[in-house]
Structure I
Amino acid sequence: MDTCRATLAVLLSLLLPTAGAAAEIGGPIRGLSPEELQAFTDGQAAFATDEDVGDGLGPVFNGTSCAGCHNAGATGGGSEAVETRFGTTTRGAFDPLTDLGGSLIQSNGIGIQGACDFVAEHVPPEATIVAERRTTPLFGLGLVDAVPDAALIALAGRQARRQPETAGRPNMVTDVITGRTVVGRFGWKSQVPNLLQFSADAYLNEMGITTPLFPSENCPQGDCDLLACDPVPGVDDDLEDVELFRDFMRFLGPPSAADAKRAMRRTRGARAAADATRLFARTGCANCHVGTLSTGDSDSAALRAQTFHPYSDFLLHDMGSLSDGIEQGDASGAEMRTAPLWGLRFITTFLHDGRAQTIEEAILAHDGQGRMARDRFAGLSPAEQASLVAYLRTL
C-alpha cells in the first residue's frame, strides 16, 4: 500500500510545474535576492567569455568558453558536442593511460610556443576502450547541488528494498575542497560532488586553466616535458572565475514543463496526459528516472527545502552493453548515472554518446538494469508508445 501511495504521489507531482523554475529557459531561478541575482548575472557573463592564451588557455584544450559547448536551448544548455575518453585494461583493472594523455582527449592546442608546438591530442594505439560523451545541460543544477548526501543514500536504500533488480548506488568520490568522501552527482558517472569542484574540473580539463583546486596542467598527450614551454606557468586562476561559473550554475533555473504539458493536454486531452504519466511508471522508467527530489538546508532561500522534478536519481546503474567502459571514482566501466530527463525537449541527440537520434531509439538501446523498462516499452501498443514519447517530449 505504501508503494502504491508513493507511486501515485510521484505521478501527480509529474503534472505539476517544476519548483523554482525560471520564467524562461536560461533565466535565473525564481526567488533570488538582489545579491544572488547579481551573482547569477555576473556568472553568466563569465560563463560566456572566451579565454585566450594570456588567460592560461591550454596548452591543450577543448573549448575557449563554457558557453561554447553549453548552448542548446539557452546559455547553460547541453549540445551535440561530444568529447572522447579512452583507456585500456591492465592486469584486470581499468587503466586511463595517463602517461599517454588519458583518459580525456583535448582536441585543440595553442600552437607554437617557443620550441614546442602544441597540437590536438589523439587516441593512442594502446587504447582498447574508446568512448564519446555528449555535453550535458546545466539547468537546475543548483537544486541538485542542494540535495543532501543522506537523501541520495536513503534513496538508494529504498530502491534496494523495493526494486532490487533496478536499484542504483551512489558514486562515492573525494571532495577536493574538504578532502572528505562524499556522494557524487554531476557528470555522466556522477564523478563530481559539487558545483565548485565541477567548475574547477571543467576549467582545467576543457580549457586547460589551472586553479588552486586543480593546480597541475594536463601534460599534452602525456608528455610532461612540453610543459616547459607553457606560456603561463603556475596557477592560472585564483578561483575568481570558478566561483563565477559556480554562481551561474547554482542560480540557473530548471526547465519548466508546465507550458508543454498544458499544450499536451490541449492537443491530446487530459486523460491522455494522465495515461502517459502512468505509462512512465508502468514501464519502469520511473524506477531510475525518479520524478521528485527535495533540497535540504541552504544559505539561499530560493534553494532551501525545495521540491523539484529532475527525473533522475543521480545514482549509478549497471547499463550492460550501453556502458562506456570508463571508470571514474567508484563507478565501474559498466555503470552510468541516470540521465536527468528535465529539459529533454531541448536535446537533439540522446544517450551518453549521442548515438540515438530519437527518444524511441534511446529507450530501445537500454540494457543491463534498463533492459526491463526497454522490454516493457517494446511491448506497448504503437498508440501507447506514441503517448509515452509525446509525454517525454514535454519535459
Structure II
Amino acid sequence: MERTATSTILIRGARQLLTLRGPNEPRRASQLQELSIIHDGSLLIQDGVLVEVGATRRVENLAAARAAIEVSAAGRVVMPPPGSFGVEAEPAARALRAITGMRLETRARLLLEAMARHGTTTVEVKTGCGPDPAAEMKILRVLAGLKREPVDVIAAVLLLLGGPAEGGSNGTESVSNWICDEFLPKIRRRRLAAFVDVLLDEPAITASCFERYLQAARALGLGCKVHAQAGACSSAVAVAVAHGASSVDHLENATVDDAALLAKSDTIATVTPCASFHRDGYYAPARMLIEAGAAVALATNFNPQHTPTLNMQTVIKLACARMGMAPAEAISAATINGAHALGCADRAGSLAPGKSADLLILNISDHRELAHHLGANLVYRTMKRGEFIYEEGEVAPRPVQDMKPAW
C-alpha cells in the first residue's frame, strides 16, 4: 500500500480510543483494568510522533489539525499495537548452515509482514542455535537487517548448552566460558541483540553457568530474561528475580510462592496461552498471578512447528477464555506490560504525546469484542511511526494478468 505522504495526520472520531495512559511502570492487579478510554477520541501525529491525544472536539480544533490529512476512525476502536514477543526462531544449526542469509531473511520477512497485517509492530525474536557461533551469528545478522522493516525486531540470544564450543571442547564449563568471554562481547559490540535469555532446565546445566552468563550479560548492558521449563519453574522465577530479569516466560507450573515473589519484584510474568492451546497442556495461572500483584504480560510464543499462531488478537481471546482474564486485563498485558518486558515502554505500549505513532484501527466498536473472536483478523489499519504499513483490502475479482509472480 502507499505510504502516508504528509508529516501531519489527524486520526479522528474513534468510538473508543484506548490510550492506556498512566504511570510509567508495569500495570498490576486492578491497574490492568484501567485502559484510560476516550469516547469519541482523536489523535494528532506529526513526523511519526503523537503530539495530541484527546477528545475529538478539542483535538480537531487545534491549529496544527487544520492542515492535517484526516483519517476517519468513526465507529471503530483505536489502540496501541500488542507486542508480539516470545517469538522463537528455534532453528537447527545444521539447517542454518545450509541456507543462505538471503533466503533466511526472505522467510523471516514474510512472517513479519504477516504479523503486521494482524496488528503487531514490535517483535521479540529468541535465537537458540546452541554453542554454534556461525549459525548464531548468521541469524543475528539477519535479524539486525530486519529491525525496522516492516516492524521493529528485538533480538534475544537464548542460551542453549550441550554441544561443542568453537575450540572443540565438549565441557559445559568451557562452553560457558567461551560464551561469556567471547560471544557476548562480540554481539554487544556489533549491537546484534538487546537481551540474553537462559533456558532453565535444572538437569541440563549447572547453577554456576547460569550465574556467570547472566552476570556477564548485565555487565555488558544487555537485558536478561529467563525461560522456564516445566520441572524448573520455581527455580526460574527465583533466578529471574535475583538477577533483575525483565521477564520470566512459560509459567504454566507457577505456584502461589512464585506469584508472591514476582509481585515483590520488577520482573514481568509472561504467559503464553497459545503454546498451551497447541500442545493441549496446562495454562499458566494468570488469575492467581494477577491477584497476587505480579505484572503479567502476554506473548505469542510463535514457532512455525510448535506454536504456529502469530495473531496477538488470538492470544488475547485465549487469555480471556482459558486463563480467566478480563478483556481489559488482557489488553493491558499485551500492550503496555509487553512494552515494559521489551524495554521499549518509553516509546510504545500506550498512546501518549511524545511516543511513537504506533497504533491499530480495529473493525470493532467496543474493546470487549476482542474476547469474542477466535482467529479472526479485526485490523482495519496498522500504523508504525506515523505510516500506515497495512490496510484492509476489499474482496473483489482480480484479472490473472494483473497478479505479480511469486518469484
**Asked** Of structures I, II, which gives 4.6 when distance in nm of label points 7 Å out along Cα→Cβ at positions 63 and 311 is computed from the coordinates?
**Response** II
**Item:** Entry that produces 1.02 once Rg/Rh (Cα atoms, Kirkwood Rh), for residues 303-342 alone is calculated, selected from I, II
**Value:** II
**Request:** Compute distance in nm of label points 7 Å out along Cα→Cβ at positions 79 and 359 for each of I, II and report the one that scores greatest.
**Result:** I
**Request:** Can you spot which of I, II the value 18.2 was calculated from, given it is mean count of other Cβ atoms within 10 Å over residues 31-38?
**Result:** II
**Prompt:** Where does the value -0.71 come from, among I, II, when log10 I(q)/I(0) by the Debye sum over Cα atoms at q = 0.15 Å⁻¹, for residues 111-238 alone is the thing being computed?
**Reply:** II
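Computed from the coordinates by the stated procedures, all read-outs in this text should not be read as laboratory data. The structure presented is a predicted model; accordingly, all values stated were derived computationally and were not measured. Cβ atoms are built from the backbone, for glycine too; each structure is taken alone.
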